[in-house]
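Student: In what follows, structures are represented as structure tokens.
Read-outs: derived from the displayed coordinates by stated rules, not from any lab. Model, not experiment: these values are computed from the prediction. Cβ atoms are built from the backbone, for glycine too; each structure is taken alone.
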Structure 1
């Protein structure tokens, strides 16, 4: 991790753009992986004790669903939206280039990198200098609130992780990474599917968090397949532009989303279950990488290990001697 202080997410250039868009956003939600699906994925991925897991995973009030409340609904990079593209092999003169689609996906990755950095910094408050868990900072007898404001250290870490993991879970539902096209011609309303079974290599969030943004961006670009796409949605893209109808583009609602089992793209083969399993594997990877970074960043007096203990236990003051 860099030695210089990590700025809060609200101070980053990308999020400054998002906040301008947020102020203008209507309150109607974007269609996304349902809160229940986010909860299913998160509970399957994290071996945490029950109260702590509920703070993260709850379908309505968990940190993993914080990006689906308020104006955050309509910020496309917080759901990996608008990285739509179809190559000339399938559609002539698609209205967006591969580079434009990649730029939107990089904006999605960037939000997760920033959240990871913030979560590592916030974890410093979980234990004292000698590695003893701070009971006042890890207590969950009252619920956390996800308002981007300082709270107990445990709540702060959970909020940053939840807001950073949300869009990566959405990626598997919103993209063609793990799915297949429906039988018949591949094209604008039936985009190609990549049928990938691995986690996406460009979500290497731990490694990217320790790199300069320009360096990890160059690396991520090389890892994005030419036929990868997420759907166009009528929300704000990374530049603050809101498309009204996505005409002539691969559309989230019509063509690509697997947010529910009833979605059209979900009904081809095992597309829906592949979206769930991909999101689950990704969340497990991100949690394991976060633990590894805590151990590396806070080795003295086993502070990093104690931070992990404080995050997974409901009563860490008693469980983490």
Structure 2
């Protein structure tokens, strides 16, 4: 780490603390006492609001509500930020307008030479979803669902939600505890625990009509929810052993609820254990369509009869 990178990192380290000592800086960044003092003096000269404490165990206090100096970026950091923005331009990510204004602010912080490098990168690098004839063009189909930002704002305050979902020709209401938001194959999915029916559910964000916090009293605790999910996961009815080719296929694509555990240090063999709800038609179809994708480098240890039957029917359709 060069001096500029180190000082930037120390500034971020300090900015997240109300108090620190020289010894902490020495240990955190593996530098000598004299280097730590020089870096702190340079940071103070840049305008970082620090107050030194006198005494054997004294350190520095960081003043609250003060304007901090502008963070300096290295050339590689600027390129990394810019490429990250380019790569995610057409990925249905939320806060699109904020991302655009943030990119403009970043450009205002860098030198003319750095700006010229970014212009050249913008001409050369093309990512999935980018129009090669007009890289700045955003496809309207790639804009995030308008309910996504609302959902994120609410879940940061409360993960117990009441959601209204459009299902075929019906509208249904579910009280859920939100587990994760997934972005898969260009779609956002809500994974939640239905606190009424006590089961895991997944909904496309595009099917959400409304979302709001659940203010119901005496809700089931997060710890209890995770315990119930853990017990459910133990009841695995699909167990497969995967070889290296099947692992490579798994990494390319796998259903959200499915995971693997490696069984050797080289990660060339693994075990897949999961629970398949045979009463859920969509889940049954999804797993039946996905299993052949893994190829022949698998050993089946346990499989529900319904899944096996679905695989046989699927293979029969493709065989004359």
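Student: If percent of Cα pairs over 36 Å apart is computed to be 16, which of 1, 2 is the source?
Tutor: The value was obtained from structure 1.
Student: Now, a different point. To test your reading of the models, identify which of 1, 2 gives 16.2 for mean count of other Cβ atoms within 10 Å over residues 36-43 when calculated.
Tutor: Going through each structure in turn, the value belongs to 2.
Student: Please compute FRET efficiency 1/(1 + (r/R0)^6) of positions 108 and 308 (r between Cβ atoms, R0 = 30 Å, to 0.05) for structures 1, 2 and give me the label with the greatest value.
Tutor: Greatest value across 1, 2: structure 1.
Student: For relative contact order in percent (Cα under 8 Å, 6 or more apart), which of 1, 2 scores largest?
Tutor: When relative contact order in percent (Cα under 8 Å, 6 or more apart) is calculated for 1, 2, structure 1 comes out on top.
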